[in-house]
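Please find the structures below.
Bear in mind that the values in this text are calculations on the coordinates, not laboratory data. In this text, all values refer to a predicted model and were calculated from it rather than measured experimentally. Cβ atoms are built from the backbone, for glycine too; each structure is taken alone.
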Structure I
Amino acid sequence: MVTGHGLLSFCVQDDEGPVCYVKLTKDEDLVRCAMQFAPEAEVSRKRVSMALNIAGVPAMKIYAEKEGYRGLVFESINPELIEFSKRFGFEAAGNNKVIAVFKGQKGV
């Protein structure tokens, strides 16, 4: 995940330590987000939710917008993750894709 290949790779942390690892890669005019989460026994869903709310997703959006991309995309078949992502403006786009398009850009 954090090999240095792609656009940007980083670790999201809180006061207790690492929460998840993120790798951003180019996907045409979108930034593709890949995340690696620890087992729930090691990092609770609450910690993941808080870290993504406060730092993770805002940082990804700021980076992608600054670099001129149209939005963010990730793939998931997990209904809970897809529902959680809606609070950040993501929506299901078919073929397991979940996309957030930035304001002023063309939709999904």
Structure II
Amino acid sequence: MNHLEIDFAILRNESNEIIGISFVAQPQTEAEYFCARFPSGLKTKKSDIEFRKGQMVLTDETEGKYTVELNESDFKEIYDLLNGDKKLKLEKAGFLTPGFKIILANETQ
């Protein structure tokens, strides 16, 4: 399996709290397919986000896996954000290549 070239970013508000995460493909075919397909896969349950020992693993049934290494504090805060009771929204990200972000519904970035 090829290494996916994806830019990962943690989105924070003025108080430095995590309000979302962003994934934008670099100009690499596999990464572009992954970032284009992953959001719709979340809706159809063909994509998933798992948390394992300091890692966030994005898996798409067709396009493969992308793993992000996180420090302990970011790991906990992102885990709580994605698994909590706050309303989230999925938005497009990136300009020249596909991307997406998962962000609190009441935030803009």
The highest value of relative contact order in percent (Cα under 8 Å, 6 or more apart) among the shown structures I, II is in II
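Given a computed value of -6000 for helix-only ellipticity at 222 nm (-39500 (n - 2.57) for each DSSP H run of 4 or more, over all residues; to 500), which structure among I, II does it belong to?
Working: I: -6000; II: -8500.
The correct label is I.
Can you tell which of I, II yields 17.2 when mean count of other Cβ atoms within 10 Å over residues 50-57 is derived from it? The partial results should precede the final answer.
Numbers: I: 17.2; II: 12.1.
Source structure for this number: I.
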